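Visitor: Heads up, there are several structures right after this.
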Structure I
Amino acid sequence: MTILSEDQLRQVIEDAVQRQPVTDMHTHLYSPNFGDILLWGVDELLTYHYLVAEVMRWSDIQTADFWKLSKQEQAELIWQKLFLEHSPISEACRGVLTSLQGLGADLSTRDLASYREAIDQASDNAAQVRRVLELANVDHVVMTNDPFDDKERPIWLNGTKPDANFHAALRIDPLLNDYANSKHRLREWGYDVSDEWDDRSAAEVTRFLTDWIERMDPVYMAVSLPPTFAFPEESDRGRIIRDCILPVSRKTGIPFAMMIGVKKRVHPELRDAGDYLAKASMEPLEHLLSTYPDNKFIVTMLSRENQHELAVLGRKFRNLLIFGCWWFLNNPIIINEMTRMRFELLGLSVVPQHSDARVLDQLIYKWKHSKELIAGILFDKYADVLRTGWPLDAAEIRRDVADLFRNNFWRFVGRENMVRYDDEPAPSAAL
C-alpha cells in the first residue's frame, strides 16, 4: 500500500476518474446497426429539445412555423440566436461547444458550415460510434427500447441484435401510462387482452413482457412516471404493475426502473421541449420497497425537492439503486449538490450519473462535464477522510471509482460477469 498525501490526492483522483471507462446506464441511443434511429451530427446536436425550448425565448418565430423549417434551418436559427446574437453560457449551449471541441472543431471560427463539413462526414454509424465512445471513454451503453415504437419495433422483429457494447432496456411507458390505447395494439399483435382487467388480461400482458424480454435480453424494465404516480392504486397502471411487472421482475431478476416526476406536454406546441416537472409523493416508492423486498428497483426523480427523501430511502432499503441527475437536474450546480448529498448519506453505493443522451455526440460533453464535477467532489470527501488519520491508497481510490462509474450498476442488475477493474480485461469485444 502506497499511502497518499493530500498533495498527491487530487491528481490521483482526477487521473482515476478520467481514465475510468463508463457504463452509461441510461441513454436514448441505439446500436449502430439499428439504422437511422441513431441520431448524430451537428444539426442533431443543435436541435436537441433543450435548445429548441431555449431559442423560443429569443426568437419571435411562431412555434408552428419553427416546425415547418428543415432540420438544417432549425439548427441555423438556433446557432444564430443562441450562439452568435447571445453568448452560449447555458449548460445546453456549452454542451454543444464541448462536443464540437471534442470532435476537433476550431471554435474560434464560429463557422457552422465548416463544422458540418468536418464532423458530419463519417462513413457510417459504426465509424461515428467508435469515434465518440473513444472520445467519451464510454465502453458500454444502455439503450431505451420501446416495443410500441413503430420505427424500432421492426428492427427487433427482424432479429437484429445490438452490438456487444450496447444493451437493451425494455421501455414500457405506453403499457403503463396509456393502456386504454395500448391494449388495442396488443390485440393486433395477438395478445388476447380483455376490455376489462381480469386474469386473462394479466396473463396476456405477462406473456407480452416475457416475449420481449426473451427478444431483447434487457438489463432492466423502465418507465417514466408523472408526479401524481400512486401505488397501490386501482387503475390500469396500478394493476399492471401489481399483476405483471412486479411478478415478472421478481421471477427474472430484472430490476424495475422508475423515473418519476415528469409532467408531459405542459406546452404541447413545443413537442419534446414542452415537458415540465413537479414534486412527487415518496409513499408509492416506500410501499414498493417495503412490500416487495425480493424485487429490485432502480430510481431517479426529476424534482430537486425529492432528492433528500430519495437518498434517505436508499439508507433503508438495499433493493433500491439510486442513479443519475436526470433531465433538468443535469446542471452543474445541482449535480454538485445532489452528488455530495448522496455520497454523504449513502457513501459509494450509488450510480452518480448517466448521460440521458439522445444524440450520440452528446456523450462527449455529458461525461466530460460530469467527470470534472464528480472528481472535485470526491477530492473533498477523500480529503476529509485523510485528515482523520485514515490512510488512503491509490489502488483503493481506483477501485471506488470503477464501482461508481461501472460496477455498482452491473452488480445490481445481476450481471457479475460485467464487473471489471482497471487491471482486468474487458468482458466483451470492442466495437
Structure II
Amino acid sequence: MISGFGVSPAALDDLARGGAAPASLADVERSKNVLLLRAVVARSRALGHPGARAAADGYRLLSRVQRASPAAAAEVLGYPLLGTWASATLAALGRREDAAPQRLAAVAGSVVLLARLPITARFPAEAGAVALPGVGRLVLPGVAEGQPVTLTPPYLDVGGERVRLPAELRSDDGRWEGVRDIGLLLDDVDPWRFPGPIPPLGRLTGTEATAWERLVGQARGILEANHPAVARALDAITKVLVPISPPQAGTRSATARTAYGSVAMSWPHDARSAALALAHEVHHAKLAMLMDLFDLVRPGARGRFYAPWRDDPRPAAALLQGAYAHMGVAGFWRAERHLAPDPEVAHSEFARWRDAAHEACLTLLKSGTVTGLGRRFVEGMLETLAAWRTDRVPAEASAMARRAATRHRLQWSLRYGR
C-alpha cells in the first residue's frame, strides 16, 4: 500500500459505481515506480550484486536529468512496463536468482534521449541490442550482454561503432525499432513487456502495426460515441498496448498489476471486441490503482471462492478484481444492446455479467474477507448492479444468460465438489 495519497469518500463511491479515477491519482503509479527504483538500488547494493554500481549511477543520473527535463522524466518514470521490470528484479534479487538491476541506467538513458539532453549516459547493452525502456531498441546482433554503451544524443557508441539515432524515435529506421505511437504506445520490443505464462508477440511488421492503429482508432471511436465514461478513463489511464499470442480459440486480453496503464491483447475479432476488451481492462486498472493505495481485502485473507467467469477458485482479491472488471463488461453491453446488430446476444451478455458480478459481490460480503473500506466499495458496486437488474431483458436473452451461468456453475461444482 502506498501512503501519501488520498481519495475522498465521494471519489471512492464514484469509482465503486464505475466512474473514472480522480485526476489527483495520476501520479500514484509514477511514485510507485520511483519507490521501486530506489528499492532496486538499495537491494542490489546490500546483496553486492554485480549490477549494483550501474543501478546506483543510473539513479543519480535520473535525478539529474529529472531536474533538466521534468516532462521527459515524468514520461519515462510513468511508463507502465518500468514497474514490471522493477518488480521482477526485486523478486529475483530476493530469491538470489538472475536479476538485472543495471537496467536502471538505461532508464536514465531513455530520459536523456527523449529530451535530447547534451548529457552522456552510460549503461550496459542487452544481448544483441541496445534497449532504451519506453523508447525503443537498436538491434545489433554482434553486441554481447553487458557490453558498455555510451549515449550522447543523437549518437550512441557501442563496440567501437557510432550510430546516429533517428530524429523520429517512434518509428523504424534501419536497425532502430521504436516503440510506435498508434494512439497508444505499441510496445513489442521490451523484454519485460508482459509477465506470466502468456507469450507476447515479437516485433510486428509495419503493416501489422498499421492494422492495430486502425483497429484501436475504431475501438476508441465506439467508446467515445457510446461509452463516454469509459473513453475518459481510457484516455486518463491507458498508455501502452502489448500484443500477445492468441489462445487456441477466441481472443484474450489481460492487465498486469505491475504494469499499470498497459493493456495486453491478442488480435480481436473486430473493433467492437477491441472496445469491449479495453473497457474490461480499464476497470482492472482503476481497481489496481485503488488497491495500491488502500487495503480493500484483509491482508492474509484466506479462502478460495467461485467466480462465474473462471474455471478455478479465486482468492478474495482476485474475485473483487474480476467482479469490478465484469461490472465494466456488463456496463458495456448495457449500452451496446440498443445499438448492436445482434441485440439478443448483447442483451444476453448484459444479463449474464450483470448477474455474475452481483453474485460475486454478495460472496465477498459474506466471506468476511473485505475490510471496512472494501465493504463500502463492494456495497457501492451492488447499488449499481441492483439498479441494472431492474432493466428489462427480453425473455429469450434472459434464458440464454441463465443457461450459460447454470452450465458454468455445474461444471465448476463437478470439478471441485462444491
Structure III
Amino acid sequence: MDKLIIEGNGPLRGQIQISGSKNAALPILLATILVDGEVCLSNVPQLRDIDTTIRLLGLLGCRAERDAGDVRIHSCDLKPEAPYDLVRTMRASVLCLGPLLARLGQAKVSLPGGCAIGARPVDLHLRGLEQMGAVFELEQGDIVGHCDRLRGAHIHLDFPTVGGTEHLIMAACLAEGETILENAAREPEIQDLAEFLNACGARISGHGSSVIRIQGVSALHACTYRVMPDRIEAGTYLIAAGITKGRLELLDCPVDALDAVIFKLREMGMHIESRQNMVCASADGPLRCVDISTRPYPGFPTDMQAQIMALMACSQGAGVVTEGIFENRFMHVQELCRLGANITLSGQTALVRGVNTLKGATVMASDLRASACLVLAGLAATGRTDVRRIYHLDRGYEHMEVKLAAVGARIHREQE
C-alpha cells in the first residue's frame, strides 16, 4: 500500500494540465453498452476507477482497448451479469444495470460499494426503472432485473440524484416512447453524458435543467467523443494555489462549471482570472474564512467541501461548513485536527476557526476527497506530513503527486 510524503515548502508556481473528468467518463463508458458499434473516447483520465470500469465492460462482453487517454469500446457480445468482485469497489458500476436492461431485457448486478461517505441508496434508480417497466428481485446481494422492453414514463425524482438521473437517461434512450425526468440533477457531467449519447443518435433535450426529455430510439450508433475536463480536480488545484500562497495556471480548466467554487474562493480573498482556456489563481496575502453550504449543482459541490475546509483551517477568522448532501462526509475533520486545525463538529455542521500554522503529522485518508484535503493541508503545514491509504486518491486524481511536484511541491510516493 502506498503513501504520500509531503514537506511543506512555500508557494507553488507554474502550470497544471487538468485531466478528463472521472465523474463524466465513468457513466459515458458504461453508456457504451447501449451502442451498436465502436465508440472512440478521448481525454479519458488514467485512474483506478476507470481501469475498473474497463475491466467490468470486458466481463460484460465488450471489446475494450486503451492507449493512454484514448479508449475504444465495442459492445459486441454482451452478457447480462456484473460480478460482485468489481462492483463492490466502485459505486458507479451499478449504472450498467439500466443499459443492460435496455439492450438485453435482463441484468444481474451486485449492490454497489465505493467511498464510505454515506448510505447513497439506489432505490431512486430502481423506482424509476420500475416505472419504465422493469421488474426487480434481490437475490443474495444481487439486483436481478428483467423486462420485455423498457417504455417511456413520466418520472419525478424525490431528490436530484446525479447517479439516478444518469441511470434513467441511459435506460430511456432505447425505451419505447418518451421519458420525462422531473427534478433531475443538473451537474455538468450529466450534460456531458447527454451530449455523448446525442452524438450516438439519442434524442435528449433539457439536460442542464431540472426537466429532461428523452425520445426513445431503436438503436444508437458509433461515434467519437472527447470527455470534458474535471471540474473537481481543477477546483482542488485552485485551492492548492491559495493554501500555499502561490500562483498556478490551470490549462483546460472548465471555468463555467466552477462558478460556486470560484465565488467562494474570491470571497476568501483569492485572485482568480480566466483567460481563454486557462485560469490563473493566486493568493498574495492572508485569506479569511467564509460560510459554506453544499447543495446540488449549481450550488457548492459536496466534492469540494473537504478541500475548502483545509483552506479555511489555515485562514483568518471563523466559518461554518454545512454538508447538505451526504450524512457522513466529515471523516477528514479528525485528521485535519491532527495537523493542528481547530474544527468543532455538530451533526452536519462544522465550525472552522483558522489557525496561524498547520504542523505536519501522519494522517489517514478515509475517502477520495478527504485524501485530496489532506494533501492540500500537508502542502501548507510545516514539517513532514505522511498521507496513508492513498488508494482512495488514485481513484479520482490522475498523477497528483507528479503534477504538484512539477510546480514546486516537495512530495513523493513511497510504499508503506
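Visitor: When distance in nm of label points 7 Å out along Cα→Cβ at positions 58 and 386 is calculated for each of the structures I, II, III, which structure yields the highest value? Before the final figure, lay out each step's value.
Guide: On the way: I: 4.2; II: 5.1; III: 3.4.
With respect to distance in nm of label points 7 Å out along Cα→Cβ at positions 58 and 386, the highest-scoring structure among I, II, III is II.
Visitor: While we're on this one: If helix-only ellipticity at 222 nm (-39500 (n - 2.57) for each DSSP H run of 4 or more, over all residues; to 500) is calculated from each of I, II, III, which structure is the one that comes out at -13000? Can you show the working numbers first?
Guide: On the way: I: -13000; II: -17500; III: -9000.
The value was obtained from structure I.
Every number in this text was worked out from the coordinates using simple rules, so none of it is lab data. Computed from a predicted model, the values in this text were never measured in an experiment. Cβ atoms are built from the backbone, for glycine too; each structure is taken alone.
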